[in-house]
1. Quick check: 13.9 is what I get for mean count of other Cβ atoms within 10 Å over residues 15-22, calculated from one of I, II. Which structure matches?
2. Assign the value -4500, calculated as helix-only ellipticity at 222 nm (-39500 (n - 2.57) for each DSSP H run of 4 or more, over all residues; to 500), to the correct structure from I, II.
3. I, II: which one has relative contact order in percent (Cα under 8 Å, 6 or more apart), as calculated, at 26?
4. A value of 3.1 was derived for distance in nm of label points 7 Å out along Cα→Cβ at positions 39 and 71; which structure in I, II was it taken from?
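What follows is calculated from the coordinates using simple rules that are stated; it is not laboratory data. No experiment lies behind these values; they were computed from the predicted model shown. Cβ atoms are built from the backbone, for glycine too; each structure is taken alone.
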Structure I
Amino acid sequence: MPSLDEWETLATYLGGNDLAYAKLREIGTSHWDSPNTGATNESGFTALPAGIRYDVNGVYIEKGKTTGFWSSEQNNTLNAYIRLIKMGGINYTNTTIWPKQSGFSVRCIKDKPGNK
């Protein structure tokens, strides 16, 4: 899984957090809610809006509007960092902390030889 630095490197490469969300999202409304304005997927990442499963009660929300990906880093024994990709009233990608019991997607990356 990507570290926080790797997620930030990707966002920076794509023009920063305010622009990266569109370049990471799948084009169209097959999965994302309409209108999915600005999505280009020019990165080839093809983020799908899997939504969020809350840890406390298992409620599943934001399907079609939001997706989150775990990072390899934890904040403490109960919480870890995720990278959110959201559309709707506010379009952005950012890093935030969520309880490890929550449900988010995983994106694997291949490290270069010699990297940990």
Structure II
Amino acid sequence: MLEQQIHKALWQHITTRPAPGLFAFHPANGGYRSRTEAAIFAGLGVVPGVPDLILIHDGQTYGLELKADRGRLSPAQTECHARLEAAGAIVAVARGLDAAIAQLEEWGLLRGMMT
């Protein structure tokens, strides 16, 4: 599966069986940006390396980075994840859909099974 396919399939789980009170979103940081556009976004507070999904539940913030089987973290992702953890967030990297679902279940952010 491509990373985008993993993301879309995982989002179905999040919207179909969220833990009560879960707030989740995808920060649209990725994609190509011209230099001018990148500078504008940086001035607005866009931070490189933010995880693909940010989830907030019971006062705790989680960041989940999704990767295809052979995907690697960029230096910006590694740095951002460390900064998030230093601020008290819980951050993980999941390779593949099954690992991503398992991580969200381990964190208690998904309920039941998807039918």
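1. That value comes from structure II.
2. Here the read-out was taken from I.
3. The value was obtained from structure I.
4. Traced to structure II.
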